[in-house]
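Every read-out reported here was derived from the displayed coordinates using simple, explicitly stated rules and does not represent laboratory data. Just so it is clear, the structure is predicted and the values come from calculations on it, not from any experiment. Cβ atoms are built from the backbone, for glycine too; each structure is taken alone.
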Structure P
Amino acid sequence: MCKLSVIIPVYNTDSVLGRCVESVLGQDFLDFELLLIDDGSNDESGALCDAYAAKDGRVHVYHKAHRGVSPARNVGLDHASGEWVTFIDSDDFVESGYFDLPYSGETDLYVRNWCYANGQVGERFEPQIVDEQHYWSFMQAMMHTFAFRTGCSFFFKRTLIENNGIRFDERFHLGEDSLFVLDYFRLGTTLQIVDGASYRYDRSDQWESKHVLSWLETESYLTVFIGKYDNLPVAAPSLASQIFGLFRNLIDKNERYMHKKWLGSSPVKRFIETQLPVRGCSFRLKYWVKEMCRR
């Protein structure tokens with residue numbers, strides 16, 4: 001067993017894959033395994049993965065038919081042997097020293113800061129240890145942030161994942177990481193934010209422009225999300241607003257009767273009834289003005 005399993009799903013990123021993998025293999029911390037999950041790439045990504053495995057015994061490659069990032073990450077979890085698990089996207093990379101953490105059994109989650117690939121600061125959290133007494137008040141304040149919605153800058157305790165059967169929901173190709181971290185947050189009690197080396201996030205692909213969702217996809221996701229959200233011991237209306245707002249904006253504009261479907265769906269009704277009242281008058285007014293303009 002190693003200390004850390006690093007899981008990287010790979011799909012058609014041969015132009016940047018080397019940058020990502022080299023940032024992992026070049027770490028001073030050595031007690032890790034690197035799991036490269038080739039998700040049916042049709043460029044040279046799969047061959048590059050095999051080449052790295054041939055050169056470094058810590059690298060393990062799994063080739064599979066293309067089904068998306070959630071199944072790929074789940075393959076990684078199925079084969080991981082580390083005490084801790086972290087995820088890196090193949091078009092991103094990490095700074096030197098990124099794996100240098102205390103790895104204490106008393107901590108359930110380690111968090112690193114992140115920035116954009118060009119070095120521009122994204123979000124920065126002050127280094128701190130959050131104990132059980134303050135865990136949920138901290139989460140309530142932070143769950144809406146990019147880092148805490150996505151989780152690529154997280155280090156998860158694998159026993160918590162495996163003992164509770166946490167996996168990525170393979171029905172969804174967008175927002176799947178938010179569902180995963182909500183499941184994990186609910187089980188944790190402590191976390192530590194460690195300053196220093198950052199996760200480098202590459203936004204050059206402009207992923208938002210690539211996603212247009214059907215109403216069925218949208219409603220299915222929001223139903224699952226609101227179910228997990230309702231199981232949290234605290235309310236985090238900013239998180240709910242972020243998620244509902246994102247999916248509302250990505251619905252296919254040509255979807256017939258989309259506006260009526262939105263306002264009449266169960267998860268949206270739940271959002272309107274429980275989240276809008278706690279966001280304040282200004283937020284509620286803006287929400288309804290936007291909805292009326294969409295008619």
Structure Q
Amino acid sequence: MRILTVSEYMKQKYGQKVYRLSLSSGCTCPNRDGTLGWGGCAFCSEGGSGDFAAKPASLERQITEAKKRVDSKFPRSVRPEERKYIAYFQSYTNTYGKTDHLRRIFTEAAERPEIVTLSVGTRPDCLEQDKVQMLAELNQIKPVWVELGLQTIHEQTAEAFHRGYRLPVFLDAYRRLKQAGLEVIVHVILGLPGEGREDMLETVRFLAGLNPGLDGIKLQLLHILKETEYGSIFEKDPSAFQTSGFTLESYCDLVVACLKLLPPETVIHRLTGDGPKNLLLAPKWSADKKKVLNELNRRIREA
């Protein structure tokens with residue numbers, strides 16, 4: 001089976017490998033500040049799903065520090081002035097703030113010559129029309145990806161981890177973003193408590209059938225982390241997660257099944273994800289990311 005990875009997609013567009021710079025917009029989240037809830041979703045760490053992102057600082061400093069972390073990955077043949085990057089605003093909800101403030105930060109990033117794409121992680125319920133318009137204007141400077149944290153289409157699961165919005169909110173935001181000409185990437189978590197294999201496949205099948213079609217998807221293995229609600233539950237009763245627990249083999253089986261449901265033009269941005277090793281409670285096998293990716297890629301080639 002052949003899939004279109006984000007690495008291949010960017011190589012086709014720019015003729016070389018492009019690396020993400022994980023940045024912070026300084027936003028928080030309505031599920032953390034008391035607007036919808038406190039502490040974030042049940043799986044979310046203090047880093048707000050951006051544990052590897054830059055810490056709040058001036059954007060110039062963040063970009064400088066982020067480059068230091070990724071520049072060693074470029075081939076020596078690529079001179080510093082030829083390196084290309086994605087400005088990835090990852091942590092928390094990056095449209096949960098004043099539009100003028102966000103426009104200034106995002107424009108500063110987009111106008112840098114080495115930045116070829118802006119990627120903005122957010123929630124569907126934090127995309128008022130002026131924010132969508134702002135992102136559409138930025139899209140005239142550099143391509144803008146909007147990454148929406150859906151995780152599941154199943155309302156009972158979403159309520160259990162305190163997502164804070166229902167599926168029609170996602171569909172409305174998705175429609176408006178696509179109408180504005182923006183690329184949309186949807187995040188899905190595989191292994192949420194209470195969901196079986198068919199529940200997870202239903203979520204991916206639903207996304208595969210969206211019209212207009214889905215631009216990209218991130219498949220994320222559920223990492224149970226310390227200092228999260230799920231982590232506290234797991235430490236008291238690991239069996240609470242047995243119904244959605246994976247071995248490496250069963251996780252690879254599920255990912256391949258998900259990929260087979262997606263149109264070939266859907267860009268695959270993630271197959272597993274990262275859990276900080278100092279916070280990871282389960283599944284322990286996921287800490288060896290190189291092994292996980294090697295096995296996933298082998299299974300995909302053979303599918």
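Below, the figures for the structure above:
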item	result
Distance in nm of label points 7 Å out along Cα→Cβ at positions 154 and 170 - structure with the largest value, from P, Q	P
Which of P, Q yields 15.7 [mean projected area of the Cα convex hull in nm², calculated]	P
Test item: distance in nm of label points 7 Å out along Cα→Cβ at positions 2 and 114 calculated as 3.3, pick one of P, Q	Q
Entry that produces 3.2 once distance in nm of label points 7 Å out along Cα→Cβ at positions 146 and 234 is calculated, selected from P, Q	Q
